[in-house]
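Take a look at these structures.
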Structure P
Amino acid sequence: MTDQSQLERTKNPVQVKKPATTKRVPRDVSNAPGMVTLLLTPTTPEFNYYLRKKENQVIKDLENVSRAITTLSHTVRPNRTPELSKMIDDWFESLHQENNVLRIELLKYIEELVEDPNDPFFKSVRFTPFSFDSFTLNCNHLNTMKFIRYIFDMNTAVGELYRKNLYGLVSHSQYQMMTNNILTSITITIDRINKTLRVKNRVEGKYSPDEFIEKLQKYKSVQQYIENEINQ
């Protein structure tokens, strides 16, 4: 190689191309065997904003909770660890019952907001629903489905409250207060499951229930575990 060619290579070094990087695309599990899929269309601007704020953070949290519940169920089985299994089932049932109290109260309240069929106004008025984009919610465990059903029912109820507010059957302040209570109940439930199951625990990117199970074995109930391990 001549001195001239060496000089040219020094002035013009070979450019090494870096391998192209690709963003990780979430796997579509909506058609996976054993998976239940629900299309949730927000009924009001408040519900739509709640689900979409911070780049759909509530939906992401719900997906993480769903995966954690399924993973836990694969580890704690009634035939292997019946006591732990019952403790966990009892705790989830208590969460569902708490939410159900609000659901029953709200539906009863809405039923009492009667539109007089003989009133010419109600005969003539028409409400056009919002057309927000839908969310796809997936789950393959009963406890996740019960919570998703609660979110679905509350979304429907908020939409009905919105309409009755426009019709003058419920005050705007009452509508806002009840909507806030509903959205708060969803946030609290997700947060409680997150903290209790230690959903943020990751082993190579996947949720691991090992720490939760190890600590839970020292107590007689999940609530007792929460009081001693989380609420301290």
Structure Q
Amino acid sequence: MVSGAGRALQDLSVVNVLNGAEEIAKAHTEARDGTDRWIFKGGTGTYLRAVTLPECVAAARRERRALVMRLEIIDPGDERVCEAYARFRRSMSQEPDGTGKVWTPERTRKEAFGTILAGCWYHQRFGLLEIHIGLSATMTTFRWDLSASSLIITGEDPRRALIARRGSFYYDSCTTELLASLEQARRVPVELARSVPLSEEPTIEEVRRLFETLGLPLPRSYTDRDVADLTRKALRAKNPYL
């Protein structure tokens, strides 16, 4: 009984509230430091593309070590979930976010496609990157970021977040939950992307061919301008929290 109570108190001490954008950004920086893994579950992965993915890959390349990334985002081919996500984001705020854009179903779709493209692009450029991407038919109001040292959960309010340290019951339980959730998502066959080499600045044709190869053809309505916009979101994403 005593040991159980002690464990409970210990777990409470390692699940803390982060207040303010600066404190949250610092926690993310510390989570990325030296990590060999990252699990993400969220909406479209805008912050992941802008900061987490490039920073983690750069560090792993610099230190010549392997990196495993597991990403679960909403399915860009599912109109219902894209509409639900955009509606939810607009209900929280009618103002543009840090990217200068408001949320619409079309933006949601492009952002999600952008995360897939970014994952494939980095996978081709760093041989020690193992990346798994799953597409969900349901949305979450949280963003989960789990590294080798901590779990950070962010809600719609970017000024507050929760953090749990590795070794706590909460961290371990959420690891299991995130892996189980990804297992149920629609898998993106990232390994097939190697048959479609992507340039440093992928061309319109390369991007279209990539998604055809992945079994995720872009909407027929997408013009070349739409594809170029998607590519920009993939490789030059803006941090939505700045």
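Each reported figure results from applying straightforward, stated rules to the coordinates on display, with no laboratory input. For clarity, every value in this text was computed on a predicted model and none was experimentally measured. Cβ atoms are built from the backbone, for glycine too; each structure is taken alone.
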*Can you spot which of P, Q the value 31, 21, 16 was calculated from, given it is semi-axes √(5λ) of the Cα gyration tensor in Å?*
Q
_Comparing P, Q, where is mean count of other Cβ atoms within 10 Å over residues 90-97 highest?_
P
*With helix-only ellipticity at 222 nm (-39500 (n - 2.57) for each DSSP H run of 4 or more, over all residues; to 500) derived from the coordinates and found to be -14500, which of P, Q does the value describe?*
Q
*Ranked by distance in nm of label points 7 Å out along Cα→Cβ at positions 138 and 162, which of P, Q sits at the highest value?*
P
